[in-house]
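Engineer: Below, each structure is written out as structure tokens.
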Structure P
Amino acid sequence: METYLLDTNIISDFGNEKSECHAICSARLKAAAEAGARVILPVMAIAEIEFGLHVGGMPGSELAQSIRRFFQGFQHEAFDDGTIEPYALIRAQLFRFHGRHKGKHKGFKEKRPEELRDRVTGKELGIDERDLLIASVAIKYNCVLVTDDSNPGMRRIRETADALAADGQPTQLRVENWRRA
């Protein structure tokens, strides 16, 4: 039985019937349910959506209520002890590849993944720590991460997880995009 973990952008489609991707994502969810799959939501994605609703001045709106009803239909999983290993392995590898050392055994100049830059161009890598946390939950529960996030930062997280998995590390990250037919 497959288990799917829905990313923030996909969850948003389910709560907003006006979204152009609502119908296709709903059809994919229905097909997954008919196949006996489990669907879970990462607490970090729920928090991101709630933040967006509050910042947008819509915490009591009809849209907010619709999204919250969607949340209630699924198990929620948080970043916890079991997600520490994949998170630490991927983050450490990202820092080894892209971080700038302060000096011998003194760590990196960067404190967060968002601060990492390409060593050649100096351009920010666009790695969002929340994406790394969500990916770590998917890895822990051996879920397929359902996302439409194709930004460079998420691609680097996926590439790093894949490279570590190829070396035998527990970082297997499977991804699907339910917005695409």
Structure Q
Amino acid sequence: MKEFEVTSDAIQVSGGVIDTFLTALGPYRTRGEKVVARNCKVAKVDTAEGSFYPLAGHLEALAEFQQQFGPDFMQNVGALIFEKAVFPPGIASAPQALAIVDTAYQMNHRNAEGRIGAYRWTPQANGGLMVCDNPYPCAFDRGILSGILRRFGVKGSVRHESPETCRHLGAETCSYLVEW
């Protein structure tokens, strides 16, 4: 699935994900609220538990921020996401967190089963391979993976397995080598 591509207008993202994104924007939060509200076609963003917004609108807001501030900014926002995101209890290591990224991703979207792609983790010696075929930007996903390593104090790296195969360049997937 290419960046920012949505297969159905019925797919929604939780207000918690939106709140995490807005929090990660730091001093740009107020601006982010306006961009998200405009793209989701609401007067004001309410991120209370149980709130949901059109995924298409959220992705349009991400695309706007990436266009204005660049992929490095989007990667930094992605890195902050894991610090704020809600994950199942008992996650005590980077390998455990990487293994359940898809579970957390699926939990935070509705009307999406089989329509929003996934995060597929394959552990390997000293790291693993994460294949992403979701509509979020490549830079955002690289940031999420880097943020997981940082949260657990793992010195490592996240890089494309094959840089020419990237959703940002129109490919359907990105494959990242996560090494430590």
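Engineer: Of the structures P, Q, report the one carrying the highest value of FRET efficiency 1/(1 + (r/R0)^6) of positions 49 and 129 (r between Cβ atoms, R0 = 30 Å, to 0.05).
Structural biologist: On the way: P: 0.95; Q: 0.30.
Across P, Q, FRET efficiency 1/(1 + (r/R0)^6) of positions 49 and 129 (r between Cβ atoms, R0 = 30 Å, to 0.05) peaks for P.
Engineer: If you work out distance in nm of label points 7 Å out along Cα→Cβ at positions 73 and 137 for P, Q, which one comes out largest? Intermediate results must be reported in sequence, preceding the final value.
Structural biologist: On the way: P: 1.8; Q: 0.8.
For this comparison of distance in nm of label points 7 Å out along Cα→Cβ at positions 73 and 137, the top structure is P.
Engineer: Next question, about the same structure. Work out which structure the value 4.5 belongs to, where distance in nm of label points 7 Å out along Cα→Cβ at positions 89 and 169 was derived from one of P, Q.
Structural biologist: Q
Engineer: If mean count of other Cβ atoms within 10 Å over residues 41-48 is calculated from each of P, Q, which structure is the one that comes out at 21.0? Show your work: numbers first, answer last.
Structural biologist: Numbers: P: 21.0; Q: 12.4.
Only structure P yields this read-out.
Every number in this text was worked out from the coordinates using simple rules, so none of it is lab data. Computed from a predicted model, the values in this text were never measured in an experiment. Cβ atoms are built from the backbone, for glycine too; each structure is taken alone.
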